[in-house]
Structure P
Amino acid sequence: MVVADTDGLSEDVQHGHTALLVPRKNAAALADALQALIGDRALARRLGQNARDAYRQKFSIERMEADVDAFLQTLDVPTRG
């Protein structure tokens, strides 16, 4: 995955771990990052797997339930658990 360094997107990726982060409005950096992924299938697979793992951890049903329960406790609302 290649991500432009913009608000929101750059906060959700780790350069070299879950994506390649490039400066916004920098076509040369974008081209270099795409060439890196095309030329290194192992890198592309590793970034993809790491991104998938990070997504699953952050957005799993269990994680979302725990986050909702924690929020409800701040409101003093009974939880399901």
Structure Q
Amino acid sequence: MANRKKNAAAVALGRLGGLKGGKARARKLSAEQLRESARKAALARWDGYQAAVKKRKESARKVLLTRWETYRTAVKRRKKR
């Protein structure tokens, strides 16, 4: 499927519609609808940011726990000597 040729006219037409679409939609929306749409977009971005922060915290926690376990094991071995 990767080597299929696309119809150049269809690609150009799709791009033309894509370039016009967002601006035309924004003009048709009322101020309240536009505000709600922007609010939803901001919340979606914020949720993605929050998920990334949570993932980084979990990753850091795992690293710290691994280091702590390694340290405890080393201390126990020294005490046995």
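Where does the value 17.5, 54 come from, among P, Q, when Rg and Dmax of the Cα atoms in Å is the thing being computed? Matching structure: P. The greatest value of distance in nm of label points 7 Å out along Cα→Cβ at positions 9 and 41 among structures P, Q is that of Q.
Which structure, out of P, Q, was helix-only ellipticity at 222 nm (-39500 (n - 2.57) for each DSSP H run of 4 or more, over all residues; to 500) derived from, given a value of -18500?
Comparing all candidates, it corresponds to P.
For the read-out distance in nm of label points 7 Å out along Cα→Cβ at positions 17 and 65, a value of 2.7 was computed from one structure; give its label from P, Q. It must be structure P, since only it matches. When distance in nm of label points 7 Å out along Cα→Cβ at positions 25 and 49 is computed across structures P, Q, the figure 2.2 traces back to Q.
Throughout, read-outs are computed from the coordinates displayed, never taken from laboratory work. These figures come from a predicted structure and were not determined experimentally. Cβ atoms are built from the backbone, for glycine too; each structure is taken alone.
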